[in-house]
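> In structure tokens below, several structures.
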Structure I
Amino acid sequence: MSILFPALLSPAGRIAAREAVRFGDVSLTYGQLAAASEALAARIAGAGRVAVWATATPETAIAVVAALHAGIPAVPLNPRTGARELEHIVADSAPSAVLAAPGDTLPPELAALRRIDVDARTAGAEATARTAAGTKATARTAAGTGAAGRAASPGEHSPEAPALVVYTSGTTGPPKGAVLPRRAVAASLDALEDAWRWTGDDVLVHALPLFHVHGLILGVLGPLRRGGSVRHLGRFSAEGVARELADGGTMLFGVPTMYHRLAEVLDAPAGDAGRDALAAALGGARLLVSGSAALPVHDHERVAAATGRRVIERYGMTETLMNTGIRADGEPRPGTVGPPLSGVELRLVEDDGTVLDGTGAIGEIQVRGPNLFTGYLNRPDATAAAHTPDGWFRTGDVGRVDDDGYVTIVGRRATDLIKSGGYKIGAGEIENVLLAHPGVREAAVTGEPDADLGERVVAWVVPADPAAPPAAEELAAHVAAELAPHKRPRTVRYLDALPRNDLGKILKRSLHD
């Protein structure tokens, strides 16, 4: 049987009084979260599949935990999703109900679904009162009784049972629903426990959205599986990060955009109150973790110089959860995402399917292990195409592996691997060099068709001073001197800002559009 949250099973004593989740001024202890989620699990028992209006609130935590307790797959919905995409997701996943906070205004695309309100401000107290009145056992029996009539404890379900259906970003077509089994959630979180020495004493701070793997599975379910705590800032700010880390926070999760903004605050002169408070708080944290995209080396160095603390990176995706990660006791090497996590196999493959053995060779990353999804919902064709005949998942990411097993991500095969003049060029290393130029605030690199070279390197630059951008020739010479002449940008285009998604990832296809 798969029990994802041991600390939420009949919590008592010290664990019952421990804070489980905090969103702004709303906090739930383990006792309150357990009672609230069990009561909701009883209400949705047998619902088939439920959607969760995944706002950054405690209601989302209650809703997802309740669905997992009841053995019902949860479909997190991004509240900012456009009408067309939301309509596709709802039609594809066919939920029977949508769980939302009472004050949430839901879009017309969800009007046909039964709405079930989840109120964190009253659910904890009411559920605790019901428990005291002796109705907890009834709720647990209703939530856990299956076709055979056996009452199960909350969370006792097959490891292969679907836990969540998380939709991909849809960059190559309509979003696909990745079916994540309970086995994959447990395997990834336990591998991170091993790599990061993650315990119930850790207090995680973050401000990530809760409709994807990073913010929801790692950022909320991760602490709950360990018996620890999560404090969600609601809205990201350097002041919020400094406040929560200084008040007992031990870990910070963020995406590169967040760490870039923290680095900008840290660039202020010593003696600046905000800068000094942030530097002390970051320096006192046990782990600073970045994910969802590569953190530029320039920002790595700025954070380390001001705090004495290195940011570590990990590598994962919706279909695989976590694949690699820098260990807490490992070398925090900027530009790499560490070795494969426990239980994960990783290999590099050439375009023709040849498995690469040489250190430093660049190829597509393929993985297999207990962390993988079971397939795309309603898409057996896409599921088959995403796997090799011998069971490896084709990530579509390109990378290389060092002698000691550390993985470096070059980028996406479709957008970040540039084949120019017979060379394989990774966009990421050029971006890092451009970002180190004082005249560059943001940078992205892509390839464009070229009659002579096959593809030419194109740099998209947001200048530090829009009135005086660095000349294209200057940037090309800067890259050629730091890397190699064949990696220099042949074309430079200047922008006011780079297009990004909710996670801060640069939307490179939008650049060409």
Structure II
Amino acid sequence: MVQADQRRVDTLFGALERWGEHAEPGRRTLTGLRNGEEWVELSYEDLLSDIVRVSAHLADLGLGRGDVICLVLPNWTEAVIYTYAASRIGAVVCPVTTIYRRRELGFVLERTHCKVVVVPSVYRGFEYAAMVSEMAADLPDLTTIVSVGDNQEPGVVSSKELLATTPTPVEPADVTVDDVAVLAFTSGTTGESKGVMHSHATMHAVIDDLVEHAGFGGGLTSLVMSPFGHLTGFTWGILMPLRGGGDVVLLESWDPEKALDLVDRYRVTFTMGATPFLNDLLERAGKRARVVFPDVFVCGGAPIPPSLVERAVQRFGCRVVAVWGMSEYCVGTATAVQDEPVLASTSDGRPVGSADVKVVDPEGNPVAVGEEGDLIIRGPGRFLGYYKRPDIDAGSLTTDGYLKTGDRARLLDERGHIRICGRTKDIIIRGGENIPVVEIENILVTHPDIKDVALVPLPHERLGETACACVVLQPNASGLTVEDLGAFLGAHDVAKQFWPEAVRVLSEFPRTPSGKIQKFALRERALS
């Protein structure tokens, strides 16, 4: 169960510091790649020393309370160090996925007025520091680029040097738990990403609610498989275990063989990821003579097949916990460790802790058990609003403060178990990654051979969904392939994970009397 003072309200850094007061001297706290190449095991004392040192360097670079620092990092130890270092001096941490390129990253850096950005020098063959250096001329607020790894770009600060030198110490900033602590960008239906703001208090409220509800307990050893740039990896892989006196093991990028090796080596007790992660892990584990599996696997983002839950429990003694959440409310419903295992495959859980979750009809009235409706939620873990978008803040909430999630759900029983059954939001979720449908459509429609275009989801066994581009061609166009669309989007600096993986050429689109495209009908055509 949750330790007695788990629910004490702290800043992100304050929570880490508090648990460290009780840490066993020399106890391992953070394990992973440093500088993208050196495998390190940091004790709590080592980690805290690095955090204090980096926070002083960031202060010297002009970063302070309320300023935004963007961390475009893989699952490296620097991601954790810079997160807590920024929190220590009151800066706002904006974790950014490494799949972003010039177009998407430029939008985030400009919108946030980012002062400091931390990137790999090179990751997976791509030169991030060089890219951001070229972008800097168009980003007047960006004062410092910090590069992790071998740095050869002029004017770029070396993270390795920051970690190796000791500046004049600075005291922790005088911040409140209600200050903005985290800024996470999410794709929506408006054609551009939205910055979701969370305070120290909202982040800790949802963490404490899930830990207590699901029965995780403290002292977890967490394997971080989900990317740091997503709130899944950021919140549940890193913040949650470090708040609860546990330790973190970082998997740089998804590799089920390496994941199982790390689970065995460090006796991992907890991990979290989308359904494809669980599927891949079970597939590889089934081919090993000896397997150590996590005690708990938290799974969300797509329905969990009953066969996966059964295999996890019966073969490896792993309890699968199903969750539903979103950037605006990191987890709102969940099953629990002590529940019947089948619940994880037949429901998306019930409200966690103080989360107030309802399934309502178009008039806002709660639906009866067995009925489908719109899913709304409020509670202490609800986000503060969209960064510099008051125009959409009001429309996202009901008059009594419930967040309109954009999801459709069915109420399963009187205990509040729900089942997500559709989305009113126009997004496609590919392996846990939200594809910004409207944004991609707006780019594709400028292709000289395309008259009209609409993206619809196609089911995929491992990824859950992939994008299919339904197109109406210009009169003189002869045809389009998936490769053609990929090349076009690549030329517009769109991340490859957002490219369509199928194309259907149609003579016209099915439409409503008002002219809106009937995407459900398009999806049926694409499936056929």
Structure III
Amino acid sequence: MAIRPDLLQDLAARREKAAASASEEKIAQRHARGQLTARERLDLLFQPGTFQEFGRHVQHATRHFGMEGKELPGDGVVAGSGFVDGRPIAAFSQDFLVAGGSLGRMHAQKICDVMDLAGRAGMPLVGFNDSGGARIQEGVESLSGYGQVFNRNVLLSGVVPQVAVICGTCAGGAAYSPALMDFIVMTRRGASMFICGPQVIKAATGQDTTMDEIGSAEAHAAISGNIHFVAEDDAHAAALVRELLSYLPSNNMQDPPHRLDPELTLADDPAIEDLIPEAGNAAFDVHKVIARLLDDGRFLEVQAAFAPNIVVGFGRIDGMVVGIIANQPNVKAGALDIDAADKAARFIRVCNVFSVPLLTLVDVPGFLPGVFQERHGIIRHGAKMLFAYGSATVPKITVIMRKAYGGAFLAMCSRDMGADLVLAWPTAEIAVMGAEGAVNILYRQELEAADDRAARAAELARAYRQEFASPYLSAGKLFVHDVIEPRRTRAAVSLALRTLLSKRESRPPKKHGNIPL
């Protein structure tokens, strides 16, 4: 039985109407500002021809106050699923050209439907956020819609990866769904994210500010720490999402997408030893060490501009996906502070829920001292790192490169915090505190009486390092499993990762731990 031509023509017309959310002139203006449409963003993410849309024919002719008779194609959001590098992904893309991308009842329902699909099918969720917030004309219905979205964000947390892309306005309640997701990518141009804009802040507090100060990608990347990646434009954002997903499993029941080669690369790498300064207190860039350890030096750094005294991100070692946490001696000597602890703890927990092994590179002089740190809760924030490492059941490998002092040594995943393998370089110093500080405390009276105080202090510091901070002392007590040449690091870590691939660790039954938030 042939389908009547008028029915096919009607279907085509309805599809065209649903896709035409704005005039060509408005779309051209959007392109001139460096922004794409909701559908164009999805086209960048998915393999051509694989996107299946849900709710295409929602034409919400609202009867709410001030919007009588207005048609909202798709109710301002495009939702569905498709394939990214051969893997199914669920996604939605808010359409700012339809009522400012505002969220109403049907808008929220479409997002919730695609989130439910992600949970049932065990596939990652990607959301392109471009919304002015709640649709005022729908009142409590729009607030209810946000509540339903937020609740699903929480239900999906730790089940499937959730990635938000802020590629336009993300105002008010609209900002909380991205904040509940695992990663946020934000475009440098045309995007803003805030709860209260400059005008509201001025009216409420009298403070003058700008959107660049409170809501720009730069502000969120370097100051607030709300976002994880800054993209130059929509195309770059989609590329970052694809790269990020390449390191994560589709859900918490799968292993990460390891690319295991039967043959391990176990050759020495003498070049890594040229990166370490001879002086133990001289700075160096830990990125260069990370590049020597990872396949092809490829490292996807997370939150690069926030708390740069600690470096976190994803890479592969002989094909094994690994999460890196490393002190950065170039910034604050690699000391841990409030922001660094938060950054590391969050990353550790993301890796743990998605079964990504952890490699920790240690060069830490301690927690950053100061009145600000103490008054703003360094104890509570530092405890987050201890909790994150202690509760992580994935393979945990620690390499102590140089300094590992005091409580910061424990916070960087010591054996007592559950590390499966702790390796140390001959340059490592493991102690309650640094040699200079210890000497000033232990030998204060002797130094005050010495004729050449500086020379005597240096002599005592050398003796302290040999007797109390030597990596061989820790190795002799099994706090360190082995002391290795730096050139052997990649080979040793690669072997350990393969050995721990089948690691299983159970914990006492409980609802969940109570992390010190």
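Read-outs: derived from the displayed coordinates by stated rules, not from any lab. None of the values given here were measured: they were computed from a predicted structure. Cβ atoms are built from the backbone, for glycine too; each structure is taken alone.
> A value of 39, 22, 12 was derived for semi-axes √(5λ) of the Cα gyration tensor in Å, for residues 169-280 alone; which structure in I, II, III was it taken from?
The correct label is III.
> Quick check for you: by distance in nm of label points 7 Å out along Cα→Cβ at positions 233 and 505, which of I, II, III is greatest?
Once distance in nm of label points 7 Å out along Cα→Cβ at positions 233 and 505 is worked out for each structure, III has the highest.
> Where does the value 0.50 come from, among I, II, III, when FRET efficiency 1/(1 + (r/R0)^6) of positions 201 and 273 (r between Cβ atoms, R0 = 30 Å, to 0.05) is the thing being computed?
The correct label is I.
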